[in-house]
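Multiple structures follow.
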Structure P
Amino acid sequence: MSLNLQNKKAVVAEVSETLSTAQTVVIAQYAGVTVESMTAIRAQARKANVYLHVVKNTLARKATEGTKFAPLADQMVGQLIYAASADPIAAAKIISDFTKANDKVKIVAGMYNEQMLDVAGVKQLASIPSRDELLAMVMGVMQQIPASFVRLVSALKDKKEQEAA
C-alpha cells in the first residue's frame, strides 16, 4: 500500500519518537514468513514492550537521521522488520527467539549502547538474562539462605545435645 506524504511523515515521526527512548534496535530480514508467524511475534513483542514493525527502508533511514541509531542506515536493505526497545535486551531476545522458531528470518544487524552489533553480537545480547529473570534468580537465592541457616542451626543444636548426653 502506497503512503501519501502526510502518512509518510507520520510514520517517520512515530519511528523517531520510538528511537528517542530506545536503547536497542535490531533489524532482521523476514521474506517468506507466514502471516501467522508474524502475528505471533508481534504479540510476543507487545508483551515485552518491544516496538516491532515493518517499515519502508527509506522511511526508517529518515527516522534514524540525527539519532544514535544512524549507523544502521547502511544495513537497511531488503524486506526488514525493525525491533526497538527501551529494555537493553528485549528487542534482541524477541528477534533471536523468532529466528530460532522460523528459519526464514535472518538477523541483519543491531545497535546497543551506540555500538553496532553483527549477528553474533545480537545473539550474545539476547543470551543475557532479562531484568525479571535476574530478579527471580536473586529471590531464589535469598529463599535458600534462610533454609540453609535453619538447617545449620538445627545441626549445631543436635550436635550440642549429643555432646551433652
Structure Q
Amino acid sequence: MEHRYRKAKDPVERSHFQIVWLLGEGRTTEEVCEVTGYSPGWVRHIARRYNERGVEGLGDRRHSNPGAKERALLDEAGEAQLVEALAEPPPACVGGGMWSGPKVARWIAQRNDLEKVHVQRGFEYLRKVSMSPQVPRPSNAKGASASEREAFKKVSR
C-alpha cells in the first residue's frame, strides 16, 4: 500500500492509499486523522470501503456520479454564455462593478430563472471557465501630494 501511495498521481486516491497504509501499520484513527487532515468519520468510511471492495473502493468517485451533468447549473452552452458575459462588465442587475463569485451566482440564478444560487457555486463556475474573481487595483487617496503618490507606488509593489 505504501508503494501505491507514493506512486499515485491523483491527490484523492493518494490520500486514500495513505489512510489505508497507515491503518494497516497499526496506527489509530486519531493518528491517521492528525497526519492526513481527514475527520475520524471519513477515515473510517475509507477503511470500510477498502475492506468491502479492496483497492477498487478507493479514489475519487465523483467522476462517475450518475446524473451529475443533469444537475449542473450550466451546461456547455451556458458556460459559453458565461464566458461571453465575463468579457464585459457585470450588468447592473447583478451588481455592476467587477465580476466576483456572488455576481456570477446572481447571473446564473437570473439566467436559469432560479430564486437563488449559492455564492460558492459562482466561485466554482468562475474557476471552471478559467477565470478568477476580479479585484480593483489598489490606489492611493485622492488629493495626495506627489511625494505621497510615489511612496504609495513603492509600497504597493
Structure R
Amino acid sequence: MSIEANFPLGFVKKSRGLKGELLVSLISANIEFEKRLRTVWLGDSASHLHPWNVEYLRIQGSSAFLKLNDVNSREEADYLKGINIFIPDSWMTHDSPVQFIGYQVYSEPDYKYIGKVYEVDNSAPQKRLIVKTESEEVIIPLVDEFIRLIDTRKRQIQVTLIDGMDQG
C-alpha cells in the first residue's frame, strides 16, 4: 500500500538534547492534524521522501519536539537539520483551512496564476488565505464570494478577486 505524503508539516530547525530529539518549525501555529503520528516522511520535496517511524511528537505553539526511531544521538539529529517533514493530506483535520497551504491559486474567469497559499490567518473572525505572488502577498477571505472552486486532487484553488485585493 502506497501512501502519498504531500502535506508539508514543517522542517527540522535543529537538534535538541543528546538523544536525537528534533526541534521542528511547523508551517503554522494553527495547524490541526492527527497528533498521534506513527510515521512522517522526510525529504527535500514531496516528490523525494523517505518514511521514518515516530517515537513521539509534542506540539508547543508553532514548534514541535519530534523523536524519530533510529535517531539516537545529537550527531544523527544534526544531520537532519533543514530537512522538510511531510504527512499525508488525509491526516489533516479537514475542517481546518490550514490544509490549503501549498495549494496553487488561480483567478477566474481567465485562469491566471496568482501564486501559492503560504499561510492561513485564523486569528480574525473571518479565516483568510495568504497567497504569495512573485512580488507581494494577496489576502483572500475564505468565503464563497471569493472562493469559486477548491480542487483537492490537483491542490488548486480558483478565486474571484475584486479591486484592491492585490494589495498585500
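Here is how the numbers come out for the structure above:
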{"quantity": "Structure responsible for 20, with relative contact order in percent (Cα under 8 Å, 6 or more apart) calculated and labels P, Q, R on offer", "calculated": "R"}
{"quantity": "Highest-scoring label, criterion being mean projected area of the Cα convex hull in nm², among P, Q, R", "calculated": "Q"}
{"quantity": "Which entry (P, Q, R) yields the derived value -18500 for helix-only ellipticity at 222 nm (-39500 (n - 2.57) for each DSSP H run of 4 or more, over all residues; to 500)", "calculated": "P"}
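Each value in this text was obtained by applying a stated rule to the coordinates, not by laboratory testing. No experiment lies behind these values; they were computed from the predicted model shown.
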